[in-house]
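*Asks:* Structures are listed in the sections that come next.
Bear in mind that the values in this text are calculations on the coordinates, not laboratory data. Remember, it's a predicted structure, so these values are computed and weren't measured experimentally. Cβ atoms are built from the backbone, for glycine too; each structure is taken alone.
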Structure I
Amino acid sequence: MKRWEFSLPPTAQKLETGTLLVATPALAGSFFAKSLILLCEHDAGGSFGLVLNNRLPVMLSDAIDGLDDWDVSVFQGGPVQPHTLHFLHRAPDAAVEGKEVADGIFWGGSMTDMLREVKLGHVNPNDIRFMVGYTGWGEEQLASEMEDESWFLLPATSDLIFESDTDKQWSTALRAMGPAHAVFSNFPDDPRCN
């Protein structure tokens, strides 16, 4: 018998690039508790995603010289290769390129070009997110986690990724999924202490 007696919205039942993984309460106490992850790549060989709501206590200007007047938060994109820097943006007109992973949401591109665009003031700080590390799954690993009911699925939107309060992104995503999922938005960090 499944732990959750709710069905997911029909538009969010398929694992694919551009889908948001919304951690279920089954992940309480783990690295991914209350995580919201954007799948940037998903195919038969595996998946690559970036955690959107794990803010680190550093700013981009702490890591990159020459950005002293541009204080932007850095997030932990996941536990894999924590010394790599990734970015998401919604600045398609900037000379950065990148791969469109969902409508108006781009992953990567030229870091050099992005930093130049930032310094020139061509990119609004609200239109970009920087992450160190990433989250990855091998072949069928994510499908197995879905069978274990570790994730709810939600189509990615630019507003949710770039405009929602990152400290409340997980609960905002659950509420966006409707009343059956919103009930989990106030789930305590440690249900044993509730």
Structure II
Amino acid sequence: MSIPDGLVVGDDGRPRCWWGAAPALYVDYHDTEWGRPVRNDDALFERLSLEAFQSGLSWLVILRKRPAFRAAFAGFEAEKVARFDAHDVERLLADTGIVRNRAKIEATIANARAVVALPMPLSELLWSYAPTGPRRRPRSRAEVPATSPESVALARDLKRRGFRFVGPTTAYALMQATGMVDDHLAGCWVPPQH
């Protein structure tokens, strides 16, 4: 049997997207979380924050540090993070469990403040940019885009509202991670989410 470009058959015999076949942390994230709809505001704020921290790094680094990120950023409760001050920035810069990048730490706090200032729930804003209508799964790695018209528009809107580290590529990665788009490859065992 021929395996389509971008699919890898795991030890369990299941075909997965190329990036989600190993190590075990990726397998679990791919199989149980990536591409599944997320509508809880704090969970969306977490994903937005982690996507920003990932910029320039391996996603595996972020996944390994995720428990420490959650502890450091008050479970990503936007209301709590919005109250962080200069002392918290220094505390976070000293926390070896997270990515210690001042610009990204300050952006996360600024983004929490932007979330709190929104006139609607974060989920409503983000999901308003999800593509509508039928869309087939990509057939190969080459068909998985880095951005989309929707992610460009979302990034523009978020920046206008005071969000940082939210370019079109980061916005598209957020859309993929939270199920706004389904970029599991055709043939991947993970069922489409509706």
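*Asks:* Starting from the value 112: which structure in I, II was volume of the Cα convex hull per residue in Å³ calculated from?
*Replies:* Source structure for this number: II.
*Asks:* Then there's this: Check the numbers for mean count of other Cβ atoms within 10 Å over residues 19-26 across I, II and tell me which is largest.
*Replies:* I
*Asks:* Of the structures labelled I, II, one was used to calculate relative contact order in percent (Cα under 8 Å, 6 or more apart), giving 27. Name it. List each step's numbers first, then the result.
*Replies:* Details: I: 27; II: 31.
Of the structures listed, the value fits I.
*Asks:* Quick check on the output: -14000 is helix-only ellipticity at 222 nm (-39500 (n - 2.57) for each DSSP H run of 4 or more, over all residues; to 500), derived from one of I, II. Which one produced it?
*Replies:* It must be structure II, since only it matches.
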